[in-house]
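For reference, the structures are reproduced in the following blocks.
Every number here is computed from the coordinates shown, using simple stated rules; none is lab data. Since this is a predicted model, take the numbers as computed values, not measurements. Cβ atoms are built from the backbone, for glycine too; each structure is taken alone.
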Structure 1
């Protein structure tokens, strides 16, 4: 019996994979290229192949799933394939990360559309009858490590990001998501959506204060427009930058980007996310455990 971890060699699944291995769990990386796992336990999986997914999930104690970045029609096909494999293989537990997509605010403009890949995945797993939980972060602190964001902090003492100064966000890190996902994979008593992120939400000045505490120098926050941010990231992101700009344009029309208190990891599991300063200290030390 094993825990099958999608994206175990990447930013989202990697911290969870490391936590499970450190805890002595039988964790297996579900990856396209097994050589990238550095000799750790792996199984070859192709999201485009229901057969490979079914083989990976069969007899599993749990499966951690997040949909990779790809054009939405491809993501929808991946979601449908994963659902079919879950139904066929019948793993004991499935934990889905929304990767920041909003799935718990129905009736609002920020809610992921019903026909989106993430909703197809969630609805399909729910209807399968398999025990499941949904890890629902909002914005990732790791976004602040992008070179066009992080370098000006170090060089100028200015944190520039495309949210309003007065816009509260339930920020969290991949490390926080991994901690919650580990709990949900190994303890099946909690089902449904579990929000991950700071409550109360952090505003721009709060982020800057966290950087100031870690670097021992004054850091201020400067709000960018989504379009200005798009200009900065396009050389790195290419065509994918348009989707990022669209996200922040939508957020610009919202009052906040906050998880719900009632379904928060703080309330349901007693797990509080790292502060900005704590997260920075952990990242900069290279200690992801």
Structure 2
């Protein structure tokens, strides 16, 4: 569910309990080889605060999963990382946010170029109403990454191969991307994202609309992609987080409660809220 449309609980009791229980993030929010970093991240929608003081590093070539109940700020935070929240007039983001040490909210940072470096795959597959070829070639054309048709063909082919889709569509590249199955469409969107050679790929519940077979294919693909990319995934499936990620971050009511190695989060969580969520007591 979209965090913007799923507001935080506002009852005094829940907020009071929340403030008593959460004094600071538990675990390992910081890593030595950080690809992206956030410090003191707050996010507001008009006068309503949605995220509170997030401090988190995303390591190079790791998959970090962000879990938690609906409306807890996961997707909102994910959109901080490539400035997708800029498209929402009432949204305001504060704090320091770095990509390879560079301030992504600097006036010198072009959001379009940032999103080429930090790609995004959404919950529902959203191929353009174009051919499979043109879907993948779109970003390369936009950013001038191919000098001629031959280079563009190479970009398309390599991207489809990396997305595990080339063998299935190589004879149908002229056909509409919207005519593919749901799982194929999502892999097409991944191919489109990696065609511009991003450094980071953000995935917002990328398999929630897919069947188990398509989900397994996407998860296997993520494991392969982490060799060349840094991946942050929002998921409501704790089983998926356990399968694909090296670290897991648990969000609750707009705060980062706990982040640690995934095995530790799922076998020995340090915060009671994390344990309650993982064991199904709420959420």
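Highest-scoring entry among 1, 2, by FRET efficiency 1/(1 + (r/R0)^6) of positions 137 and 273 (r between Cβ atoms, R0 = 35 Å, to 0.05), is 1. Computing mean count of other Cβ atoms within 10 Å over residues 25-32 across structures 1, 2 gives 20.9 for structure 1.
Each of 1, 2 could give FRET efficiency 1/(1 + (r/R0)^6) of positions 177 and 257 (r between Cβ atoms, R0 = 41 Å, to 0.05), but the derived value 0.60 comes from 2.
Given that relative contact order in percent (Cα under 8 Å, 6 or more apart), derived from a single structure, equals 16, which label among 1, 2 identifies that structure? Answer by label: 1. Sorting 1, 2 by distance in nm of label points 7 Å out along Cα→Cβ at positions 65 and 153 from high to low puts 2 first, with the largest value. With Cα Rg over 2.2 N^0.38 Å, for residues 89-144 alone derived from the coordinates and found to be 1.23, which of 1, 2 does the value describe? Answer for the origin of the read-out: 1. Source structure of the calculated read-out (helix-only ellipticity at 222 nm (-39500 (n - 2.57) for each DSSP H run of 4 or more, over all residues; to 500), -10000) within 1, 2: 2.
Taking 24.0 as the value of mean count of other Cβ atoms within 10 Å over residues 201-208 derived from one of the structures shown (1, 2), identify that structure. Show your work: numbers first, answer last.
Working: 1: 19.2; 2: 24.0.
Value 24.0 for mean count of other Cβ atoms within 10 Å over residues 201-208 corresponds to 2 out of 1, 2.
Say we calculate distance in nm of label points 7 Å out along Cα→Cβ at positions 169 and 233 for every structure; which of 1, 2 gives the highest result? Walk me through the numbers before you get to the answer.
Details: 1: 0.9; 2: 2.0.
Structure 2 comes out on top.
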